[in-house]
Structure P
Amino acid sequence: MADQLIIFDTTLRDGEQSPGASMTRDEKLRIARQLERLRVDVIEAGFAASSNGDFEAVKAIADNIRESIVCSLARANDRDIARAAEALKGAARARIHTFIATSELHMEKKLRMTRDQVFEQARQAVRFARNLSADIEFSPEDGYRSDPDFLARVIEAVIAEGARTINIPDTVGYAVPELFGQFIHDLRQRVPNSDKAVWSVHCHNDLGMAVANSLAGVMIGGARQVECTINGLGERAGNCSLEEVVMAVKTRRDYFKLEVGIDTSQIVPASRMVSQTTGFVVQPNKAVVGANAFAHASGIHQDGVLKARDTYEIMRAEDVGWSANKIVLGKLSGRNAFKARLIELGIAFESEAEVNAAFARFKDLADRKSDIFDEDILALVGDESVTAEQEHYRLLALSQRSETGERPHAKVAFAAGNTEFHAESDGNGPVDASLKAIESRVQSGAELMLYSVNAITSGSTESQGEVTVRLQHGGRVVNGVGADPDIVVASAKAYLSALNKLHSKAERVAAQG
């Protein structure tokens, strides 16, 4: 019988630590529902103690997700752990994931604690957490760069206190596969009670080896849980990619001899949702979920695939959620068809009023665009993911003039709270003029770090443009996303979306890597 590999998704926690990738409560809940459809074993919903917003997001996910285990991260102290337990009260199955750094570098420079102090705090934290939840996971932050003897001592103690999952992070992406796999193997041999816990790996992608390191931790080290994110989302170079780990194990079952419970047909929908929610575009040649993942340009390849698909394809596109039947709705589609398609896409609204508002936006889009694709619907919903209370800035109207030999000019009308503003400006192009017009009245002082345009659907000039704008101000980095058939309008929406996030003063606390 094949072993079961537990898939622990941390898109909503570690993935959200990407600069500008923070999500609202409703966005997190929408993605959590899709992760449940994907049949992820564990959803790390957030870091409940980091902010009131994250607490509410973890609580909402715990209250609504029934099939997957819902987990909250917590530092190794009573306050964080109690806050996590409170947020998880409504969960059908809850897990508290507590951590403390164990490498000499982190203990000395960051924690300013001795080995004995870290040992005692780890042990007491797990003991306290075990009184609040039956399912406790412990992570020694920067575990791969920790002294193996000290690390083994800490792990033995936390297992004795009731930790049932031991996660070894390669926090800074320093590992290489063979060495990391052997490190996990040797560590398990050093810990006398290692058989009392499931061993897990959490690898970052700084050297591009997060997936390889994770799989080495499984095959050489004996780990049976992999911590990963959709699209490999995460701070710096990202995390281990869920879709790559899952499809590697499924495609090479002859080698791995492991089972995963993932519904792979939901991988691409999950990838699209995360990408359009965070504004982090998936590169075309990204394995499994990239637009070119199943494309063949070479004549030799095309000929081979036409004769027998497995000559050049080791996976079927439809098995991971790619579909040739992309057109779903149009101008004449009714409310019930629209609502049914939302359900199929894993999008749930809390009230009929929200459904009606989304349907009104859909009809408006259908008047301007004949064919509505799944990607359009996801963008349409994501475009309105900020609630009316949170949406301080709103685009009301935009006009622009651009012709050869003349400097482009834009006029913009937008609302800031209950006040309506009108502004105009010249620019190097219509987008530049539009954003300068907005900034002339807002005067945010934010630095534009990224401007990115992506076609939501391919193969047509009618496609909606999806624009991502990244702003930095006062140490905060935020992403704004806007979608519209008019790329200039999409740009203005994205800029105002980013300004809305800067306007929201929600504070976040950096967590374990």
Structure Q
Amino acid sequence: MAGERATDILIVGGGAGGVAAALAALRLGRGVILSEESDWIGGQFTAQAVPPDEHPWIEQTGATRSYMQFAQGVRNHYRRHYPLTDEARSIVNLNPGKGSVSRLCHEPRVALAVIEGMLAPWCSSGQLEIWRKHVAVSAETDGDRVRAVTLRSLAGGDETTVSAAWILDATELGDVLELAGVEHVIGAESQAQTGELHALPGDPDPLDQQAVTCCLAVDWLPGDNHIIERPQDYVFWRGYQADFWPGPQLGWRYPDPVTLEPVCRPLFAAGHQADFWRYRRILYKDFYSQGSFSSDITLVNWPQNDYWLGPLVGVPQAEVQANLRACRQLSLSFLYWMQTEAPRHDGGLGYPGLRLRPDVLGSEDGLAKKVYVRESRRIKADFPVLEQHLGVAQREGLVGAERFDDSVGVGSYRIDLHPGTAQRNYVDVSCYPFQIPLGALIPQRMENLLPACKNLGVTHITNGCYRLHPVEWNIGEAAGALAAWCQTRGLQPKQVRADESHLDDFQTLLRKRLGFVLEWPEYARLTPR
């Protein structure tokens, strides 16, 4: 593949938002090229290996129809292909891993199979092309429009310039924003800039970005020895302790994200006591016929392997690569510590029976194909979402989040910021279930580029609740629908938002044809998380 191509809609980035954007555009009749840096599409669900963080009402409301189809597809995959016990098979909202973090903890490969199945009909018809292992390397602009994006194959090095009526940036770090010169923000804003209660009190810090995490999957075979080779950076991580951390990085003690008080959570615990093993467990062996699996499988995305010693945006590429390497070394070092030195629940030191599972993540080194990214470049939008719009503390005296007449979806999660590269501790505060305003998807200047991931018009603070799987899916699906609808109607997004008739028509399309939820029922809207 080389030279030039053209399509209706080019979606750069095949993560959760990119996949959802493609589904919307395809269902509205548009041709799509979807590119993805990894060989796995699905982003957080797959290549980053993070089971979805969902809100309490997810089985009833608060997600688009296609997201609910995805979630049900995951459950149905286990019912069709796995030897579930009769008891497990009868659970309507089956949680395959019985993990405590979410109602739907599952293996990344299953999410990949479901997503590829959802896209398969359009691949067969030729309406959709998926270009795996491609990265954006440049963009051509003409005034306030992006004419084309050049994609490079990581397999062969060939470059193809793709022109499109609409460009959607669904990359994990907002790469196209940088390439196309789209006005954007990185890092943490100041209180003087945004007026947010939990923004930085002093100057803004573009290099203060949330930690990234390189996830890994393990099972546990007591009596076996699966100790990995000692990682190159183990000595460093064995001795590292941040000033704001209550103990060594490689340890069971960490700050409670809400209170910041030290807590200790073991790997294994009896009864209902919280432990890390069950926290992000993605396969619960007792759900399956006896002898099918020798162990549960759990996903290690815990405080101990959050990496905050350097950012991925706003620094030279050499520094980016050094930080990615260090992030992977931290995760391997944490595993090695657990295998050799960790205090055991039954006395003694080390769990040599912890076995790294590269097959589960589709990688050679046993780590996720891509690091879990919590924070991206963010567009300067027509309407930025601030803590004032949804934070419980900052809305004292008000009930519920701000209502947005231009809503294109909903979400619910706490404002959850992990420690950042400026060595600031957790910021984890309550917020109300919120809406996604169309204005946050519209760049101040660019006419035919839309954000379709975590790169919409939010702040460092509100990104903390807009970054989770169902919300990212909704953002991407809304962007894909907006691009397709604007192309059909010959409109610009700003015109849709500014004209009551256009806005009503678009929101009707979202609700009736695509199954969007644009507002919360009162019982949820008034219940902060």
Structure R
Amino acid sequence: MPEPWWKSAVIYQIYPRSFADTGGDGVGDLRGIADHLDHLAWLGVDAIWLSPIYPSPMADFGYDVSDYCDIDPTFGTLADFDDLLERAHAAAIKVIVDWVPNHTSDQHPWFVEARSSRQAPKRDWYVWRDGDPATPPNNWRAAFSDEPAWTWDAATEQWYLRLFLAEQPDLNWANPEVVEAMHGVLRFWLDRGVDGFRMDVIHALGKDPALPDWPDELAGIPASALNDHESTHGILRDLRRLLDGYPGDRMMVGEVYLLSTAKVAKYYGAGDELHLAFNFPPLYAPWEAGPWKKRIDRTFEELDPIGAWPTWVLSNHDNPRHRTRYGGSEARARAAAVLLLTMRGTPFLFQGEEFGLEDAVIPPERVVDPGGRDGCRAPIPWTADADHGWSGRDPWLPWPPEPDARNAATLAADSQSILHLYRRLLALRRASPALRLGSWQALEAGPDTLAYRRAAGDDERVVILNYGDAPIAIEGSAADTARRLVVQVASDGRGEGRLFDGTVAGSAAVVLGKGET
């Protein structure tokens, strides 16, 4: 049987508000995404993941959903979505949509009915507890603040659980009616032809019915980063059976925000739960060889024995961009691109990585996100023009640094730009069985280095990264590759095809292939 598409794919995350605007309101939309599919096809990505596009009051910018089966007018219409889906598929690009199953908006009709009275038919669709207005039911904390994970509803004199904002009440997945309704949501989008789902905070769905206090040493950690209840796995197995009933290898990748790779591994089940799970410890690794080796080793130690396929992420809509985290160095950003796109597993790119973008500086008067994530969500510059390819008004957030130079048009015109490096790496990955699905073996190359061999049949690639700032001569078990032909050089791309001289520049990486000695 051929391997499913998502194992060898490179998936590109789009934050629609910030990708491209065609409506002139300063907010990105679905037509803007459709108009830039040519960029994504040229770049070589296999799939796009759309952050939420559903109707929403936007308290959490779409992660507070008020209707799971429609499109927010900010982004367009269902017809616009269908057009985008059709055009993406025509370009051989699959489409994954974000699904937010843990909570709805407090404006969702389900919750409006649920809070209307204690006897409301949908009351038990959410998590309610008795108590007095001054004492939350337990010591759980909400994300993004030091508030309790509970909000008092004065009209019905009960608390409702909300692991995030007060405007995001948690659904009660122990209620079969909730399960049926949410399965219906998935079928709605699957029937339209989507290729899969990114499932938001999926590990939080099942909760201990007793809702016990956390131990004192954990009480200050957001409950959303602690919840890990066994009942979630039955929920996931049901979701998996639903997706497996559709043709075309429909997939689900889960946001499992548990900073333990061993815990993340459980959400693959016995090959019957998530297809892929985000493993975030590598995302928080500094630009140092030692921590990266540990994170990679832990990933394979936990996932290989159960036959689970890893994911790799350097940036996303919830965290500072990796170039910013790694000190602002473009050389490091180039080397990181080599790492991301040559690892064994499925890489996820975040829009603008290919431009080497850093986080925008957001002045206090323009801060809008309750979680402080505006910087990484800055709009994408497409041209060097004053509006950078957007239509009219200033965008909803300030531009990232250097938009006159770090835009698609300017970088595409420079064959040595970081944009072209990403394109070469994606083409190399697609052409190499070793890089798509091959084995992974650690090699020794000296201090401040990470080196590994990827192999599949006769195809073999060796990757060496130098995390230090000075050039380094390769030694150890990677030294026997010193006569192999260079396939990629992260520093500037020049010299590809020549014989490797045994050194790697500071903050750089090489990918080596077989060749004459």
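Read-outs throughout are calculated quantities, based only on the coordinates presented, and are distinct from any laboratory measurement. On a predicted model such as this, the values are computed, not experimentally measured, just so you know. Cβ atoms are built from the backbone, for glycine too; each structure is taken alone.
Structures P, Q, R were shown, and log10 I(q)/I(0) by the Debye sum over Cα atoms at q = 0.09, 0.12, 0.13, 0.16 Å⁻¹, for residues 126-357 alone at -0.51, -0.82, -0.91, -1.15 was computed from P. When distance in nm of label points 7 Å out along Cα→Cβ at positions 190 and 374 is worked out for each of P, Q, R, structure P gives the greatest result.
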